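The data blocks that follow each hold one structure.
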Structure I
Amino acid sequence: MKKIILSILSVVALSTSVTTNAQETEKQIVVENRTNDIKQQDKPYVILISADGFRNDYAKKYDAKNLLALSTSGITSEAMNPSFPSITFPNHYTLVTGLTPPHHGLVGNSMYNRETGERYSLGNKKAVSNPSWYGGVPIWNLAEENKMLSACYYWPGSEAPINNIYPTYSYAYSEKSPIDYRIQQVVDWLELPAEKRPHIITFYFPEVDHAGHSFGPDSKETEEAVHFVDESVKKLNDAVAKTGLNVNFVFVSDHGMTRIDDKNPLKLPIKIDDNKVKVVSNGNYVSLFVENEKDINAIYKQIKAVKTDKYDVYKATDVPAKYKFSKKEDYHNRIGDIILIAHAPNYFSNNTPPKGSHGFFVEETPEMKATFYAWGPSFKSGKEIKTFSNTEVYPMLAKLLGLQIQGKIDGTDQLANEILK
């Protein structure tokens, strides 16, 4: 706990500016007294856009004509494979660190720290802004460390002072701002003087994921959400073009979506003593943190004795290598001792499950495949590429921005070499 307190106290003071837009209730967070180093001012600009839950086939399935046209002018991929588990926070953070979830520490939207007894969840603002949960060097940190300014209009991890660094410009997550205001904010950033202008901007859409969860991937609501994103990306692209800057766009999603058996939710097959075992569920998988190591085998055998083909049960030391999710991979000790991994369309829930969800292993459930498109002056034109891992996005962004990655990551330069000019 002492280390966390020190890191928060050492962060540079923040100032906030309130928008004049009457509909807008958020405050922009600005770290003052930062400027781009003179050698960074001629570097490229890139806007990293995520449409949460935008499955790899959605653009064609729902005729997202603007995205299809924009990507055809640059890079189109057949798909991008999410890391396991194919969940929102883990994969968004993989995209900006080049590390798999067990390596960067976000192994779920819900997590447990057995050393401190603390829990992490999306609605827990204190946890979300606590830097101790986040490993690696996100792309905005890499930029800021090299005196290149960054801006995050939402992205998992951007609300925490990771390695004592915030983006220069950011917003705490909210769904209150109208899209036109958010687009104008990006334009405003790009119209700042060169020494104050961010070179890497993140931008996030939640609508497709919300619709997929509530109504399923084949619903008219999901189609409408895809069209909203498609039209909004065109608005953003056109508005940015008017700045006269040569800006690159990278459009990604964190995962896909599949229909869930919402009538028959999975339950833990044995009764758990809360004093002996802490349970963390992410829907597609459940982790058990056993207080006494001597109890692990007995609990594992009890669960294993319940025969089912709806999920698999593993001790953390024995999770198959294909998942990259075993004790050996667990750099931050957050996976647990026993893991139950569901097979789609089955889903662990104590309540009624959503109609659609994700998290499943992409090689077993292809509906988990994510989207990747890119266009702009730094990208080759009219190039189609095969499916690749989402750990490749971070080193590509770093190379585009002319930033040197320090430390070991799981991504390579393969994507960068294939798509950058």
Structure II
Amino acid sequence: MYKLHDITAIEAATRSHLIQPWESISTLGEIVRPVITGSKNIYVLGDQGRKLIDGPAGMWCSQIGCGRKNIAEAMAAQAMHLSYNSPWYTTSSPAAHLAEKIANVTPGDLNHVFLTSGGSTAVDAALRLVQLYQNVRGKTDKNIVLARTGGYHGSTHLSAAMSGSPASRRNFDVDREPVSFLTEPNRLNLPAGVTEEGFCEFLLLELRNRIAELGADKIAAFIAEPVQASGGVIVPPDGYLKEVRQICRENDILYIPEEVVTAFGLCGAWFASEEVFGITPDTITFAKGVTSGYVPLVGFAVSDRILNEIAAAVYSNGYTYSGHPVACETGPKSMDILESEEILEHVRDIAPYFKSKLSQLKDMEIVKDVRAVGLLGAVECEVPGQPDIAIGAEIDRHCVELGLIVRPGRNMCVMSPPLIITRDQIDDMVGILREGILRASANHPN
């Protein structure tokens, strides 16, 4: 058993045995990612006890912050009472309670909830429900899914097939799935002289033309993140999502907002789709924030209308950890904290400040764009004369030295801090980011 802060032993075990996500096989065992030894509030502890602001909230998920004793106690009590039950032929009170609690905050008539343990499997499970829905209705050729370039939906085969990121598709056999990609709603792609309204019209025309080209009778669903998170916090033009929803409804195409990242508070709402963007979907995915990262739990919610149309069918899909009682006990406790401490209201109150502080970085030479919605933000950089340089990881290295973790994405720094962050902590975070960008800029003089 390693001591908590035995960094040398942890690094040695990592080099010898651990494969981490997105690991470069060529350097396996040579490079060890920073070791985290503890966490509290919005901070994590790195090697040598360094306190770091957790800029991306782990992986978009530490909504209520780390070190909540009441959450840990609830998990421990549930583990002692009922640590596991098979979801195939039993159920538990935590699973029933959580499903009811989530259904109370979902948009429209999305009153039934399916639970699993990873964002990828939530998307995968929702897509399987789409397949069931179309096939039970006798529309066996209605199997194409519309998605968007730059989107990310997961690492299972089906969810990866829907991801428009080249890095997610390279070297895997995902091109065999029936998916058609549309243009991402990134304002940096605007041609010269085209307004944001004009770009929105272009995107909607592209959607209508794609439906005409493929045939509405061949298209099963449209899946899209309300805000493309891993793609760089791409915020769609005003009105775009509402029009997409209407076009899908007119063509009998199911609409799936993929809210693995945006659900449970990052945009100041339980679900961004209805409260922020004004749309009521057919089904919706969620993950990450539902337990504030304390234990894996995700799922999707589906409308009564969809279920009523396939009432005679069997949804033959499930996972060993669907409705895991310890995870399901954690979800309501995290939601209770979001409610009792008025954290969603806090996000809505502090989000303009977060955006304004990030926007101040636009005065820096290499900062190309700043995007933010709620407590989701991205600073996109470009080194003059070296537009393709992957500057994000370089900025992150400097920021870690200064006391901040950012989520680097090639030429971007992405942040989604714990929702309990204060104005002073935002000042600290943006101040460190500014210095990190300055230090990285000094390595690439014009």
| message | Quick check: -0.28, -0.48 is what I get for log10 I(q)/I(0) by the Debye sum over Cα atoms at q = 0.10, 0.13 Å⁻¹, for residues 177-280 alone, calculated from one of I, II. Which structure matches? | response | II
| message | Between I, II, which one scores greatest on Cα Rg over 2.2 N^0.38 Å, for residues 201-368 alone? | response | I
| query | Given structures I, II, which gives the highest value for relative contact order in percent (Cα under 8 Å, 6 or more apart)? | reply | I
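Kindly point out which one of I, II the value -7500 was derived from, the read-out being helix-only ellipticity at 222 nm (-39500 (n - 2.57) for each DSSP H run of 4 or more, over all residues; to 500).
This value belongs to structure I.
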| If distance in nm of label points 7 Å out along Cα→Cβ at positions 265 and 409 is computed and equals 2.2, the structure in I, II | II
| message | Quick check for you: by mean count of other Cβ atoms within 10 Å over residues 273-280, which of I, II is greatest? | response | II
| said: Comparing I, II, where is FRET efficiency 1/(1 + (r/R0)^6) of positions 321 and 385 (r between Cβ atoms, R0 = 30 Å, to 0.05) highest? | reply: I
| Given structures I, II, which gives the highest value for mean count of other Cβ atoms within 10 Å over residues 65-72? | I
| Just checking, which of I, II has the largest value of FRET efficiency 1/(1 + (r/R0)^6) of positions 81 and 249 (r between Cβ atoms, R0 = 25 Å, to 0.05)? | I
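No value in this document is a laboratory result; all are computed from the given coordinates. The model shown is predicted, which means the values in this text are computed figures rather than measured ones. Cβ atoms are built from the backbone, for glycine too; each structure is taken alone.
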